[in-house]
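Just so it is clear, none of the values below were taken in a lab; they were calculated from the coordinates. The structure displayed is predicted, hence computed values, not measured ones. Cβ atoms are built from the backbone, for glycine too; each structure is taken alone.
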Structure 1
Amino acid sequence: MRQRIRASGHEHVSAEHASTFELTSDDWLTPAGDCILGIEADGTPAALDDAFVSACRSHDATITARLRVGDREQVIVGSGHPGLSFENDRSMVVRTSDYVDDRTVMVGADTAAADIDRDIIEELEAGSELECVLEVDAE
């Protein structure tokens, strides 16, 4: 089961955060937003399909995020969690920890903002478009 979110890069994308990355529907980004990869996201946790959300609410669920910028791609793998609420209508966060709040869409991720390919980050900093495809496998 898949969900596709598109967002725009921004000159302040620095991707220095060591434990998360985020996409936001906000149309601005300050230099302090060191986990944010894209702004003006066309999807938020609250807008994701109910069946997708339900599948993610299991410790056994494997969630994959494919980040595509131009011809570059990076795959991030993590887990679901029963506490995922998918209620936030502004931003979605992928976490390397097991912390859960209304913005969290994945826990236990193998990649945070600081780990993302720097060529991808340079493209985002230049304003390139980002596609994030979330996929859940809940056997």
Structure 2
Amino acid sequence: MFKSILLPIDLSSEASWAKALPTALEMMRDKDAELHVVAVLPDFGMPIVESYFKEGYEDEALADFGHKLAAWVSKHVPEDVTVHPHVLHGTIYAEILRAAKELSADVIVLASHRPELSDYLLGPNAARVVRHAKQSVMVVRN
């Protein structure tokens, strides 16, 4: 059905993938399909904040983040699935949208927490992805 599926996850939150991963795998009925798992390491936001960290910290953090993502993929994605992990760095929703475009994803499968009064329908990153994505987006409620 889909050839390229993008699955954004938060390595620190099982809720970001507990239901979304099985949904993405189910959508991969065609064995030629590829799963792109992306995790975004947020940037510091402002250069002044970056100045408080030792030089090279960002590279070290990205390398460590990459190892954690690879371990997550090994543990949670079945061996017979063609999967490509991607470490992204920057603003979460913007990086997800950029990856979807660059990877020519057919669909983005992402989790969203249950709505609260403050966010009405979706979390802020999921809402921005849904509003701005050029491809279909499957939002899986936790």
* Could you tell me which structure in 1, 2 was used to calculate P(r) over Cα pairs in 10 Å bins from 0, in percent, for residues 15-54 alone as 27, 44, 25, 4? => 1
* Can you spot which of 1, 2 the value 3.1 was calculated from, given it is distance in nm of label points 7 Å out along Cα→Cβ at positions 79 and 95? => 2
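Taking distance in nm of label points 7 Å out along Cα→Cβ at positions 7 and 127 from the coordinates of each of 1, 2, which one would give 1.9?
Working through the options, I get structure 1.
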* Asked: Computing semi-axes √(5λ) of the Cα gyration tensor in Å gives 25, 19, 14 for which of 1, 2?
  -> 2
* Asked: Any idea which of 1, 2 comes out highest on relative contact order in percent (Cα under 8 Å, 6 or more apart)?
  -> 1
* Upon calculation of helix-only ellipticity at 222 nm (-39500 (n - 2.57) for each DSSP H run of 4 or more, over all residues; to 500) from the atomic coordinates, which of the structures 1, 2 produces -11000? -> 2
* One of 1, 2 was used to compute mean count of other Cβ atoms within 10 Å over residues 63-70, and the answer was 19.5. Which one was it? -> 1
